[in-house]
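Just so it is clear, none of the values below were taken in a lab; they were calculated from the coordinates. These numbers come from a predicted model, not from an experiment. Cβ atoms are built from the backbone, for glycine too; each structure is taken alone.
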Structure P
Amino acid sequence: MENSRPDKVASLSSINSPATPIKRTDWAERRVEEFLSLPFFSEFVFRDVRTTERRKQEQIADFLISHRQTGLLVEQKCQEDPTAKTGPKLEQAALKMAKNGWSQVRRAFTRNREFPVWCDHPRRGRVEFRDGLPPIQHGVVAIEIFEPLDLGSGVDSLPLDHEGVTITYISLNDFLNLAVLLRSIPELTDYLSARHSLPSADLRQIGDERTLFSFYLLNNGSFAGCAGLSDARRAVAAQPARVEDAFRRKFGADQYAHLMEHVADELATRNPNYTEGISESLLAAYDPSGQRRNYLEMQAALADLRLRERAELGRAFQSVIERVAEKDRGFTFRAARFDSMSDWVYVVGAARNVDRPELLSRIMVLMGGAMAFYEKPKCLVVVDRDNKGYEVALSRPGVRPTPAHVEAGKHLFGKLRITTSPLHFLPDG
């Protein structure tokens with residue numbers, strides 16, 4: 001179990017010149033780290049990944065986004081003065097940055113895996129990958145440019161694949177926009193894989209990702225039938241009202257995903273008074289003081305969800321928060337299951353003026369009852385407590401339902417109304 005307080009609000013800001021005396025390129029990396037850490041969760045975003053080989057320390061990658069068995073390696077190429085070059089000089093600089101970025105990605109793939117890879121993480125401290133880099137599905141070279149450019153002259157030196165790993169060349173601004181629009185690691189990897197089906201010449205054109213994403217959005221998360229960038233431009237230009245409506249529907253649905261992202265972010269901060277009013281038996285369910293492992297598992301359970309699943313869980317969470325807000329005292333909850341997460345049942349709830357010991361006791365009964373009633377081996381419970389904090393509980397591996405759990409499940413969930421909704425990449429209007 002974990003307890004945290006939603007007493008801070010994360011914000012996104014564009015990359016401008018640093019106010020402190022630090023190299024702009026270094027400063028930009030830190031800002032991008034903060035940017036990516038919101039949708040992908042900070043605990044799974046690693047900046048300045050390094051290794052020490054034969055006493056020599058070297059950087060492996062600017063960024064590693066890694067969760068479960070999915071990894072993206074990102075090389076970021078910025079300029080100390082992005083306004084200094086224009087025209088042919090900018091094209092030459094961009095091509096040079098792309099080549100350097102690819103060279104670094106290639107070296108990361110070919111390094112000796114006998115040497116551990118590590119990162120000093122702002123929350124987790126030193127994180128080590130003892131067997132070298134985790135599995136990587138995509139390599140990304142993100143270049144800081146502010147206008148469309150064709151890198152076609154570098155065909156021979158800018159490969160699009162390395163031993164089955166796709167290599168994507170993209171503007172840094174477009175990559176950050178994709179992070180905001182796709183918001184989950186599964187969604188981002190799907191997009192990059194689908195994007196790779198476009199003609200190779202188009203994959204070396206950067207700076208017009210909005211057109212490609214608009215086509216992908218209108219086509220319900222697919223590039224099927226797209227002959228290339230020019231074809232996407234024609235299709236998008238021919239239906240501006242439909243494009244605008246699609247983005248409106250997507251942004252409207254995504255706001256609920258932000259709520260679950262806030263829960264995940266708050267899990268990293270433990271309430272210093274989390275032991276108050278807790279019995280010894282219940283306290284045993286928490287990580288010992290100074291250890292933080294459970295919260296990573298809870299974050300991982302949320303990070304496993306695809307964007308529409310995360311959004312629908314957030315929508316259900318918002319609905320129970322609003323329902324209990326109308327009462328002087330009460331507790332309400334909803335359960336959710338997703339086809340892609342067949343082992344899981346998710347329960348979201350909200351409590352108002354319920355003593356914390358009583359609430360925690362209810363949560364444990366709720367978890368056991370949900371697992372028994374829905375016949376699921378895994379359960380995550382997220383409860384808003386008086387709009388002051390979250391109580392989050394995760395089932396332990398191998399737990400089997402007891403007769404008491406079966407009875408509780410029938411009582412708590414047996415009369416709930418069941419609805420089934422298809423979840424498409426583009427939310428229904």
Structure Q
Amino acid sequence: MWKQIFNQIWNQRRVNTWLWAELCIVTVLLWYGVDVIYNFEGAAWKPKGYDTSCVFDLTMGTKPLEFINDTDNQRAGEDFTYLYNLIKYYPGVEEVCAYYGSVPYTNEVMFEGYAPHTDSTHVVNCYIRYVTSSYFKVFRLNPLAGQLDEEHWSSAENPVPVLMSVDLVDSIFRLPHAADAVGSTCFNPYSTNTKRQVTNYRVAAVLPRHKLDDYDRYEPFIYLPADKALFWQHVAIRVLPDQVAGFAERFRRDMQPVFDRGIFYLDNIRSYDDMKEAYDIQKGTVNYLNTVYTVLAFFLFNVFLCVCATFWYRTRKRRCEIALRMALGSSRKMIMQYFLLEGFVLLLMAVIPALVITINIQLADLTVHTLTDVSVTRFVICFAGAFLLMSLMIVMGIWYPARRAMKIQPAEALHDE
């Protein structure tokens with residue numbers, strides 16, 4: 001059968017040359033489209049390093065100055081602590097924490113720089129979060145190495161315990177293994193000009209890679225202790241899975257009067273899923289991705305019509321050949337297998353030069369890699385995806401017309417020819 005296929009391709013070499021060129025060009029273009037999708041979706045599929053599902057963000061506002069008296073100001077800290085502790089006992093709440101600094105799905109970010117004691121000139125900037133010890137339970141943060149000691153999670157400790165992401169550990173300490181950084185110390189060179197100088201931080205644990213947004217690159221992150229919940233912090237609430245639906249509405253309805261205490265009122269409560277959706281719209285990610293996917297879908301539809309129609313027409317034109325093969329005793333299964341193998345051989349012949357072209361495009365740095373780095377794995381996945389799509393189009397272009405042609409009686413098909 002293989003010899004017949006190659007003889008057939010050679011005998012129709014003039015027509016097959018154009019088909020070969022078409023398959024080669026379309027495979028390259030299709031790979032580029034799949035690669036663009038991978039740049040965005042590949043980043044979104046990667047974990048953020050912390051779990052925001054079933055978590056709600058609560059913020060408390062402060063009343064205008066004309067409605068605040070000195071007594072309210074003096075007991076602001078006590079009032080906030082009271083309200084913060086009250087949240088823990090609300091039905092459906094699993095865990096509560098407070099934090100400030102870099103907040104996911106917002107433009108609230110905070111940067112700091114840290115350097116090892118061995119080289120004070122090697123300063124690495126990173127995102128920073130000051131968190132209470134319960135933060136790691138709320139956001140399901142499991143260290144890769146080391147562990148959090150909640151009893152000593154305090155800025156009064158010397159050295160101050162911190163948790164770092166793998167990227168920050170690698171950048172600061174440059175060790176063969178990230179786990180080796182547990183127990184290492186560093187300092188903040190920018191704090192040397194402040195009243196409260198902290199010159200000794202100890203790595204208590206190493207965390208997975210972190211990013212602020214789903215459509216974002218991994219960045220260095222550090223967590224420092226916030227000794228207690230203060231009223232200018234964000235409050236994160238982890239809710240039991242069966243209580244998530246309608247939780248924000250119920251909480252606002254039940255707790256709005258309670259939070260009207262001293263200088264405070266309940267400003268906003270929303271899930272991190274809603275925050276992500278709003279932030280993607282605000283950032284323009286949704287519109288951009290919709291535009292990209294619309295263009296790629298239109299391109300894919302045209303490729304489908306082009307490839308499928310080409311093989312459809314090619315197969316219908318060979319009805320006489322199908323009838324003759326049936327008349328000579330070939331089964332329908334054998335004929336279908338023959339035509340599909342012929343189509344795949346033509347695709348494989350086109351894939352070889354297409355592979356060379358795509359490799360050169362990638363080496364020339366002409367792909368879109370704003371969110372996901374260029375790598376061998378990415379290339380293999382995208383090229384395999386393009387090859388699979390081309391294969392499906394060829395199967396659809398051959399299977400249906402060949403199946404219809406085989407339903408006609410051989411004598412009738414030969415007579416019509």
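Given a computed value of 1.07 for Cα Rg over 2.2 N^0.38 Å, which structure among P, Q does it belong to? It was calculated from structure P. For which of P, Q does helix-only ellipticity at 222 nm (-39500 (n - 2.57) for each DSSP H run of 4 or more, over all residues; to 500), calculated from the coordinates, equal -12500? That value comes from structure P. Given 15 as the derived value for relative contact order in percent (Cα under 8 Å, 6 or more apart), which of the supplied structures P, Q does it correspond to? It was calculated from structure P.
Of structures P, Q, which gives 21.1 when mean count of other Cβ atoms within 10 Å over residues 69-76 is computed from the coordinates? The structure behind it is P. Distance in nm of label points 7 Å out along Cα→Cβ at positions 53 and 357 was computed and gave 5.8; which structure, P, Q, did it come from? Corresponding structure: P.
Which one of P, Q has mean count of other Cβ atoms within 10 Å over residues 29-36, as calculated from the coordinates, equal to 21.1? The read-out was computed on structure Q.
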